[in-house]
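These are the structures in question, set out in turn.
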Structure 1
Amino acid sequence: MKLKFFFLIILSITFSIFNAFAQDTLSYKREFRGVWIATVANIDWPSKQGLSTEQQKNELLKILNAHQKQGINAVMFQVRPAADAFYPNCDEPWSQYLSGIQGQCPMPFYDPLYFAIVECHKRNIEFHAWFNPYRATFDSNDSIIINNHITKIKPEWFFTYEGKKLFNPGLPEVRDYILKIILNVVDNYDIDGVHFDDYFYPYIIKGEIIKDTETFILYNNGIANIKDWRRQNIDTLIHTLNDSIHAHKKYVKFGVSPFGIWKNKAQDPEGSDTRGGDSYYEIYADSRKWIKNNWVDYLNPQLYWSFTTKAAPFANLANWWGNNAYSRHIYIGHGAYRVNSATKDIGWRSAGQLGKQIAYIRQNENIHGSVFFSSKSLIKNPMGIADTLSKKYYKYPALPPTMPWLDSIAPSAPNNLQATFTPRGTLLTWQSPLLALDNEAIYGYVIYRFLADEEIDLEYNENIKAIFYTPTLNWLDISANPKERYKYVVTALDRLKNESLASNIVFF
């Protein structure tokens, strides 16, 4: 009896271990796998101010190559850190974080935004243009601000807080200006998304006051409480941007990365089981309202705490956000920068913290992926976290989740798939779908390879061998075992990554 009981225990433990491993390595064909590339203060790129064009390009290519190997399929790239720009043809000056001097373009001239988008798409990585909507200066050093900066042209649009100049969100002309700046990028660049971080009204600093009383008196619209009015100002910008972005380009996604706590339960019964700061009362950002009203396509809450953080446990917040997705996407923001850091949160001293977070949110059907802050942390690979991503959690490629509220119609399947032997490998060629009226309907392709006797199942990504976000019509398979016989199919993608049925099957 004891021996039988012992074997049952061993069997149970073995099954648990296998099941845990299976959860980590299961196919996640649709998953958002993002990383922030911060340019403000040269956090991630360029590594310092004043690099040559060639040096800037080479640095960015190394970063993107590394993220591609790690399994990343989206970047949040900061294109407007502080009323400045990483692109030309704009009402705002070139960012100082490129040349070291605000208003000075890269030399030799190039367009960093265009370059970054093209290189991301070559690597099957979505490009979400990250704007900071309200920050106008990053420090109190006014001498580095050039005369045609918006703070000099329209000083009445700003208030100063902690030595920094911030756009006054209560001014209608400020909202119009920000909208114009963002739509300029939407119209003129091939971006996949518009992204905001968590900076709206400033975080509370003891002794500081937001100087917007006069604006409140002029534009309160009958709202008696200045705090409610401030929230409405942010609501109005978010709602207007969402409608405008989709009116200009339906496929461009709009998302915000709010502070991880909307409200604590002690403040509101509908808040999270936490005891920390919040976005609703402190920075007047009602992020739950935005997703509930479908004013955003995704929220990316910054949950930079561990499972053992007493005031804000990761699991409590992940569960709360999953329960407040309202049929839109939730991507969890992970604090990769905290791994093995000097933080008092001891949970981050474990190499497995990040992996446990990914495994945990994968169990929640309302959470569609992750975004890591920031690029530098994954590149440095503390405690092997990036290796763990590429070898375990992101071992196989993934497509971003679809957004049926924007477009749910898949393209037609490619046709005339053929395989040809070459000395370097098996060359696949195919044709665009016959029913496609124009090439713009087809944005890319996915190549699947199966063993000859395997059933074709497109629901799993273990058999994905290549993804293209370009209109290429061929692919060379150099990894095939010459002793095996395979079958291939190709599917087509539209701009929102809706996927067609499979092409004809080809054996080789």
Structure 2
Amino acid sequence: MRRAARLRRAAVLLAAAGWLAAGCTSTPVVRHASPPVAAKPPAPAGPLADLDRALRAHGHEDESAFQLLNTNADGLRLRLALVDAAQSSLDLQYYFWWDDDSGGLLMKHVVDAANRGVRVRVILDDLTTVLREQGPPKVRDWAAGALNAHPNIEIRLFNAWQERSLLARGTEFIAHADQMNQRMHNKLMVADNRAAIVGGRNIGDEYFGLAAEFNFRDLDVLGIGPVAVQASAVFDRFWNSSWVTPVDELNLGATRKDLAAAAPRVRQELAAAPALQAFPLDPDRAALARLVAASHPGSSRILTDLPAEDGLRHRMAPAIRALIAGAQREVLITNAYLIPDGALIQILRELTQRGVVVRILTNSLASQDVAAVNSHYKQWRAPLLAAGVELYEMRADPAIQATVVDTPPVRSKFTGLHSKALVIDRHTAFIGSMNLDPRSSSLNTEMGVLIQSGAAAAELAAVMELEMQPQNSWRVQADAKGHLSWSDATETVTRQPARGFAQRFADAFFMLFPADLY
């Protein structure tokens, strides 16, 4: 089981522990306020400033230019390109950032940027500091402490454990389950307040097509222009909230000397990594101009949940439902972890009854990296079909695996869907971090970008429709008696596709837990 699966499983098990221990305490978690710090203004000069001005010269001054990061390889290349181009500031906000090949390479470029004077701010969810790639869970605080010791890098942890040992964390979680189960699922990079990447990818090999076990099919969008300022405002709300703890306050024990001492070893390991040979080890300031070739102008709005002193403001779920309900002709939905409810089913039924075409792609059990989600999704297949929805489930071996998912020379064992995207009436596009499940609706913070652009929406729709084709997905249908079947390019089966007995067993086992844990 790869780390992403273990991470979601860890969140589920922590939630389950909190559910079992409900009522143990009502004492709130102590949080500490830090002096507010704002994003730097858009950099007046540099590659991103020049690109911003050039793109807006061909469009409207109040619009941004958007490019879909469709392939996993481009997801990493564009991030490296933004970091290399930054002259003034980098703001990065991620659910997790693994210390694997891609995570190490991107962080090496971030440190290079800090060395040339770029101010770097990083927000990470503290849940992932207890996981590592192999072996038992282990606190990974050393790297955060060493990086934070750099004078131009500051790291803050969302909803941090005040005691850093594994045992103390477990005790704190049981004592404060309601608060500690609230996690930050956002994915955001802002460079020079001129360019931003928003979407579903965390920082780790499986999101960039570099993992041998499995890789995700995922999506991000690069926006250059006003959307960066909009995204920076969201970052600042989190950065200045009492929900984040500066690493300085946690006494993690590493120093800048530790960071400098590790640099040669890191460089040597990255240079020797076979999967990274197509990616630059050192800054490549020309990469952005080569890669940003086909962008689409459009207006934008960042949708986000927000931290507050008395809790989290969950705004994403109602905003997404209102967006879907307002469709006039067509709704395309790609969502990796789908556990709907009666209210969403009713919205979809009302849409199809007035002639709106609704098509949804999600994971099959076979492509699912966490069988527990399928345990509570599968009961909604029949209601979705009865509501008039066209339902598709990703194959574990889609044709797009070779061209979009895996990054050569890697060839992974299977593909899992991780995208979260919407297209409404071929004019409105949404790409973000939010799953249509209870955890995203009421536990995690989520964010995404809403783009008004016929060209951008058309490109995203074409990508989503390709994924729904039989060579990539199963079409789920019900006969007159309500019996389900799955059809792809070669066969029709009447039992949900799976990769083996272990998946089917886990699918049954996790039905024992409440759906709202997921």
Structure 3
Amino acid sequence: MTIRARIGAILFASLSASAFAQWNPDVPGVAEVVESRVLGESRSIHVVLPDKYSPDSGARYDVLYVLDAEDDGKRILEIVRALQDRQGFIPPLIVVNVWTMLKWDRDKDLTPSHVADVPTSGGGAAFVSFMRDELIPYVDKKFATSGENILYGHSYGGLFGMYAFLGEPRPFKAYVLTDPAFWWDHERIVAHAREEFTRRSFAGTTLWIGSRDGADHERMGVTAMEAVLKSVAPKELHWRSESYADETHFSVMHKSAYDGLKFVYSGFPGNQDLEILPTAGIVAKGVAFPFVVDSYLPRDPAIRFTTDGTAPTSLSPKLEAANMMVVKTDIPRVTLKSFGFRMRHDTSTVVDFKSGDVWRARPKPAGALPGGLRYSYYEGAWEKLPDFAALQPARTGVADGKFDLTAMPRTQDFGVVLEGLLNVPVTGHYVLILNSDDGSKLWLDEQPLIDNDGMHGAWSPKNFMVPLERGFHSIRLEYFQRGGGAQFTVTYLVPGGTEPIPIPLERQYRTLAEPSSESAN
């Protein structure tokens, strides 16, 4: 037995002696036994189902098969749960833990060729047949599966995963291989990969390789495999190889498995929809307008868009974090679609706009002063905005840099009206965003723009895009506070901008004579 093979066998043997007994019986799932004619023996698996799994719900789940489950199963399950938590990097999965140690010959099952130093080696072809022709059909028949299978393998398991990936028919859609033992049999799997990559298609398949860096990267044969992938891997194959510093053969699996499963589901929308800005407004034909995608979701997909009413394809323009678009037809519809590696998880959003002309600016009024809008403060208990024109303000002032809503005489049961002019710096489309607790409304050039009225917290901002000519435009904001926290914000996304920003005070003008900072009426 070679030194590397002997060391690998010793390491796994030392971990495997009590691994089966230490498997947590409280892990939700079910133990299964699959009778294999191919292997001539019974094989044990443990199936962990997603939370809220119901075979009658109509939901179908991708399946992650984990090799060496006696050692790696609990670790990978924890990683899967972490990736599904909160935002959701990956969808709910069925996890099938496949025992390959202890009572079975791991050297035989996971090695694709026989070497003299390991007498039982070379049974990889039979184990591929077992998984493809017996295990996967068994799981598909018994559980609500989607037909999309992922294989996780570490060390010898990674070697086996590469062998299964290169075979035909291919039993898995995605392969996550951590510190794979590509060194086996004088890197025979590397030569096999070079040959297979030139023979057939790998469309729709994802391959992730994670390993240690430095000398270990080369010793494991990953350096040689990367060279083959870079030189002859088919263009339709989604693959990535990542190396990690300061890791051991066993510690690297944690980072690599986490990153690998994220890579497999790149573009998965998580627990949120494709969030975009703006979601409503007016479009002037032929004038570029800003469009921003939420910076967190979806992650790493190719997001394509159209502005002519048609559905996006993989050849449509790609939307970056922030784009400038131009509507080319009289149909002001923007359609966005994410194109991830797992197409059935793609998401799309359609935004219908109104057609309109650029809103014309007005001359600067005589006596207009920059530095903040004029405000009027009112007292009263309302559940929606009152007719402020019929009320007498209790205080007036300038909403300048010292303006503080929480410093008003009341902390609730009051209202504020701000009005004046907005000095627009350049002609283009502006997206105004209004957020408030409780209700508010925004007018621009005497036209109602955003209605965010009613009793609610500051979790429901609304926005509207409008094409504005450079110069002065009248603006009016009405706001009331009934109970809870008091706050409102008006921000905007300017042409060419990548993030909404507060409207600068130097862009806010008041038209009446400047009042005292606080005046009672």
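Table for the structure above
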{"quantity": "Structure responsible for 10, with relative contact order in percent (Cα under 8 Å, 6 or more apart) calculated and labels 1, 2, 3 on offer", "calculated": "3"}
{"quantity": "Winner on distance in nm of label points 7 Å out along Cα→Cβ at positions 161 and 409 once structures 1, 2, 3 are ranked, highest first", "calculated": "3"}
{"quantity": "Answer label among 1, 2, 3 for the case where helix-only ellipticity at 222 nm (-39500 (n - 2.57) for each DSSP H run of 4 or more, over all residues; to 500), calculated from the coordinates, equals -6000", "calculated": "3"}
{"quantity": "Label whose coordinates, when P(r) over Cα pairs in 10 Å bins from 0, in percent is calculated, return 4, 19, 31, 28, 15, 3, 0 (choices 1, 2, 3)", "calculated": "2"}
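Quick note: the coordinates plus some simple rules give every number you see, no bench work behind them. Source: prediction; values computed, not measured. Cβ atoms are built from the backbone, for glycine too; each structure is taken alone.
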